[in-house]
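Colleague: Following this line, the structures themselves.
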Structure P
């Protein structure tokens, strides 16, 4: 193989693997130097000129002229008599530059060069693919089913890169055929048999969060933030959203008119039931919203150990727990609190705060509502100091509300006796 033939064959790889010119030159030069190091133990005294666009490859060896019979390294030194055959006026100590043809390196060296080139091209290709995959971690990509295996599905993207969707990262009700288009999120990148593989997921919470960004403009624009996602894939999910713009209703914007925005996401997730709730830093209110559609009578929050005792009326218990415990499990994941549900025995005769709207201003009732206090006895259960902290109301207002509510139950007691 001559220099030009090597360049021609190497150019085929350039177009097949889409290698840029600079990388092509670097790979070819390093491969040649590797062969030279194997043959002569060093390649430092060689100049390699590569111009793949014009099909040029030149290898030049530089050797220092020494006295006849004084050569210590035949690769770096040349005898004076030999040098003068090249140029008659060479002197000892001068440098002689000679062009080296590939054929002169021998058949085994050329075979080694070809193998080295192929290895470095594949290494370059795999490194590039790895970087592409790495940059897509956390993004949803469109892929196509290429091969279905019992424990995983091999996918391919538009560039024919292979990716893996393991069984444990699929929604339980997922069903695919070869050639089906699929949307999945790049979870991580692994190496197997010296090749990079992107591991995809449709089961991760991040997949649902990214679907919100794709389907809901306000989320992709940053006007609405997805604060937390909790999922039982293919069954039920709860998503807490927040907007810093008071003009935007985050839940309404995410659900859309008659569910127009949430329905495409539900379909993508194989009819996963999605509850969208307003996020709040008020712990009691956040827990109350997370347990929707159940109505909470009252709760006792233990901040130190991150658990909460929630009291609901008997007809609300099944709603709070949900089918197979799904509702309470997701509420717990969403809020970060271990939730215990109790039947609200002492408060079955409780009175909704809205019943006192003729005696208590609506703004005051709203403050109690935001604190997660919706009934008279849920308010009376706390000390006045606790109520001041939870509602940020003045002491005289707290006293007034307390007296009105207390009077209600004192009158009820007198009637009963």
Structure Q
């Protein structure tokens, strides 16, 4: 179920990503780190490996299928790829031995990872010459992209290509001077917004927390004189202020909690296994929803927001690791990412809260609150089983089998 939202996002992203990974193209992604220098990878379509190196690995080879030919391919790439700068001259390309793989509808891409030496003193410009596969196929292109450059505002870029190199124009220059701390900060804010929006478990946790914001639990026992609205134990708030103050309190404690653990995890002070963190995050959705049906912390809804917000913070910290974040400009990055998460939360609440407030007096609202909470409990249990026991339940297979082909078809249009 958690994969449903990313699949919807894929409808929008796939046209761009598929365009960048096509036959007769190889890609070079660069990552610029102020402290450790320039790293990168060359992504080669399996079709090129078959035609140029006569490898019988098919269009969907595994890493192990390619590994026996790794040194031969890397030597070929060394002879057809060069980086240089005005300040340093030619760089030495050092392949790290790491191989990874990207699956696309045009065949798989095998990724050969490298670093440039010397590592220090990031240049103002980087000149690239690439001629691989162009002698064998004059129509072949080499696409150069800057995937990570904090000060340039590029944190997880996969689609903006800096250079298109061809047989007729195999050389190009990338300007590295258009950088600033502000660009990096804004990029981290954008990443924070994006990752709260695609984090379905974070969104559903917020939803479970804010559903009771426009109602209050009935204090008096249910009697004959009690309105039918009270049959589920809830009655609407009469004014806007109490509902708004509830939201403010819940969001404040959630923010405080995930800020603490995001900082501690990013600093390396506390580390928890991702499997444990993700399982507890899944559990938090169900517990918050159960609290809406049967009170667990009477009058202290903020306790759930704070305690489980701590684990959501560990979840956000893992995102920074997935982005290739290596602690550069740590303070600015943490502040920017956190600001982005808060903006994302505010937008989500701003979309949901007015609707809840508008329908709070309707007799259907208690049923809606209980019904949605029950659904959230089921979703939470589903995620918890998958994460805690590391299994793929049947629904994920159904979703993948039916929606991924649709997403790929839309991407080809």
Structure R
């Protein structure tokens, strides 16, 4: 790491997407790269690394395999280095524990020389005369600041927990987002009542763990969703082909208004619950009901939460069953909010606002090859916050590798990684029929 070097690429944020890019660039000497993250080390959603939770994609959606199966940073090589190949062979599963994926990413990060943790990007500047970006980085421990120069940027700033205003301002040990679940699990065990709001995968996983504990700790457990049911994620073989380069290419060509309309209909491709998680929950509900006239567990659908207020040592939640138009209240000692995540656009990005094209909703305008539309010759590639431009697969780990192939090819000005016209069996575009 040399602040006198002009880097070809500086990455901001080191989640799986940029870590994949960093790993693929390891054997691309033509691109001198450096990646920064303010976290002290790699840790992927640590508050939800629950024992028993699985990655929602096959292990082949690791950091490199879908670009280069021979790459030494593949998941299979990680297993070989950890002497875990035979246990995985006997496991006979395509999906892997989420905790293992996190450990795999930590292993890759520890092997790379272009990733710097504990370094917070605090300022960006574009030097028009030199046609370079200046990136100011602060060391989290020492607070020392160093400036780096680069030709191009890649943003992998991820997402932030989306906690609605109604749930803010309360003690964080009692009212919190699912992203903090493991840190607050002991508090749940002490409570007389716990309520989960929301019906996505994270909410379901928190509810499943609470169900496991409930038989021992005997709290009242409630799960509330405004959806019509606790829906399964769409996981059939042909359905998941929408997480393919083919569908990205099809989706991208629509005007933005049409893209927003399509995306609004695709909830169950990414917001539903894995079928195995629902099966686990039902099995636990059945176990809870053995020898019990009442299991003290409620699952309430068709219900929106409109507010929450303190009531003595508990919380009163204002609810509305929207199909009946019936208002009611519900009390709970602990409230866990599973309302998803929103794209993180850090404040320092505003330093470059004058050069960036934004749409009428304040989102990046993004080219097909993942470059933000800018009015300068130097590129800003973007890894996250692009569902509006590239569709439902933008957060998919497997498609991230394909995205990095495109970014590397563009950086090099040549096709290092082949890009094909067709990857799946079905057609989305009638013009190709």
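The numbers here are math on the coordinates, done by the rules we state, and not lab data. All values derive from a computational prediction rather than experimental measurement. Cβ atoms are built from the backbone, for glycine too; each structure is taken alone.
Colleague: Quick check on the output: 88, 43, 35 is Cα extents along the principal axes in Å, derived from one of P, Q, R. Which one produced it?
Modeller: Q
Colleague: Once distance in nm of label points 7 Å out along Cα→Cβ at positions 40 and 368 is calculated for every structure in P, Q, R, which label goes with the largest value?
Modeller: P
Colleague: Here semi-axes √(5λ) of the Cα gyration tensor in Å, for residues 304-359 alone has been calculated and equals 28, 14, 9, so which of P, Q, R was it run on?
Modeller: Traced to structure Q.
Colleague: Using the calculated result -8000 for helix-only ellipticity at 222 nm (-39500 (n - 2.57) for each DSSP H run of 4 or more, over all residues; to 500), pick out the matching structure from P, Q, R.
Modeller: R
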